[in-house]
1. Just checking, which of I, II has the largest value of distance in nm of label points 7 Å out along Cα→Cβ at positions 121 and 369?
2. Given a value of 27 for relative contact order in percent (Cα under 8 Å, 6 or more apart), calculated from one of I, II, which structure does it belong to?
3. One of I, II was used to compute Cα extents along the principal axes in Å, and the answer was 61, 58, 40. Which one was it?
4. If you rank structures I, II by FRET efficiency 1/(1 + (r/R0)^6) of positions 105 and 145 (r between Cβ atoms, R0 = 25 Å, to 0.05), which sits at the top with the largest value?
5. Name the one structure among I, II that helix-only ellipticity at 222 nm (-39500 (n - 2.57) for each DSSP H run of 4 or more, over all residues; to 500) of -26000 was derived from.
6. Hey, P(r) over Cα pairs in 5 Å bins from 0, in percent, for residues 81-160 alone derived from one of I, II reads 3, 13, 18, 17, 18, 12, 9, 5, 3, 1, 0; which structure?
7. Name the one structure among I, II that distance in nm of label points 7 Å out along Cα→Cβ at positions 49 and 73 of 4.0 was derived from.
Structure I
């Protein structure tokens, strides 16, 4: 089977979890004998072709006022104009039409849409090729992708979101199938009327290849109790709430290890918030180096985190997770079994959870359950089979659309 992947970015170094997930899927599909092609945006001009890990990669020069990859944050007026163009951008569709004609894929797997816009759904549909929209975030509902503003989750779309997302509800029905990487993210879109008429609606949780994680790394003995946070340092991730809870957690032999990077100004501000020798900021650390050093992990996200991989990575290393009741996090944590859940709107619940996991026997039992519960997230073959089954179902059911004038 020949699958064309459509995404904003081609390199995980420029993106994040969505790109890691997409490349994990493409590599596994390639190993299973399928042919994968990736079409992504670039800051250059025209179409350029290369190959990476057996995947043909096409890069299309962005036809908007800037490329949305890693760059300095654009001024507010420029961002507004960029998103207005990206609400429905016909200028990018020529690239997509050309690659569809050149590659003739059996199915198109659409991931992150910034740069391609909502127009991509119709472009693929008019070509008579089935498409699967994989939902990694809330970009179809919110230009910021998060529906999070002023430290709070948005209860409804604001006026700018409604205006900039006017085409999306109707055009989303042009997809042949929609996959949420969590139940939360699929239901969130359905609640807002997106993909309502799409016949194939699935939840397929993400998976990771176990070997790159370094699960064979032995635990590192240490004195006292060591609590870990690993991930992007950003206000939405709840790092400040964790620091505050740790201040109130007055166990003298406990340490809080914070691994990760973020925007330089915010990252630099965090150490100034704490005058506590028990807190260590590590910068970027690989999973293999980090997880064996800690006793349990906290994922205190304030925003509705779609399906953060740090949760199942922690579980795979046998580390219980204290996670917030946000987004797709509760879909991985069984409260009281492989971890604990808390409400970020009730800060004392996090403090209480820290004390609860101070119990050695409880933590040991939860660690065993954590490792067992991670098995499905490490079974990449089964994960790939779910996608291949969906692709084949779509290929069998789709018929070319009649020519329109």
Structure II
């Protein structure tokens, strides 16, 4: 897909100067807030239907499993067809299935039928990130690409704060089925934004006659690009050792700081604020020299921040550490995505992003590892492994693959 030629009043590296991008991000914010409201409603609905932690786990498996199966096929579609139209059809499908979920809750239908519809919707949702992330750079000129990717991440972090807060307030005054209906109507936000964007702004992918869009082509490209290999390998480190902190936070808050649910929620909120600060800085579009070194610094900072959090009994120091955890982790993740997108050709963008986005699958594996260590050796040791794992493993990768420092 060729780069979209979007007219600007002035040349700028700040993506929000693009009217097309502003429209898309506005609609995306509305829809993503609804998605986070939906997640709260989904978990609460399962508890109401079954009162079973096992069923809650099964529901989240139904929600997450399609990510591993459909991420790569979605990337292939993103490189083969019009990305805007693909998103429109995906959003329409998810909206209709969300209405179905609201009806099933209202009619008190069986858990298994509910789980089946959730799985169908999750299959469509799993295809959204590779296509959406491949589309974002097409909405702005090359000079604004880094800013656009950072703003897209910032919208995700903002919705992660706003959505659950709204859902919690609404659950106290309305039926849970209405939350699903609200989310379904909220999908119209991104649908309208996609429809408002001119169709002729999105040319079809550049393809030679008879050429197939295959995963093999993307794999061969990665094989011949050591810098891309290094980015993908490095991305595994924080997923295994760092990002499971969100899963382990209730344990850390209770055992290390003697905090209850309110304190646990407060620490995660502070972390989200740090994440927004990091992505806001990157969204300004300022040129970052020595990107590879910044990637290493941010993962190292992530590890040291986790060690600071684990090593203190002081709530203020713990809060400061969690702010730094959010800042460094999202600075790394966003900068890694920016670097990857800047180094891959647009005709391969969807497929390579679909491979990169599968790194999320290492988070539950890391949570299992850290949870096992906490069970066998204690919470303090588990936290120490997280921080030191980020630092030591990153150091080993840098020693073995020094080309990452040249990015």
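FYI, it's all coordinate maths here, none of it is from the lab. If you're wondering where the values come from, they're calculated on a predicted model, not measured in any experiment. Cβ atoms are built from the backbone, for glycine too; each structure is taken alone.
1. I
2. Answer for the origin of the read-out: II.
3. Computed on structure II.
4. I
5. This figure was derived from II.
6. Attributed to the structure labelled II.
7. Corresponding structure: I.
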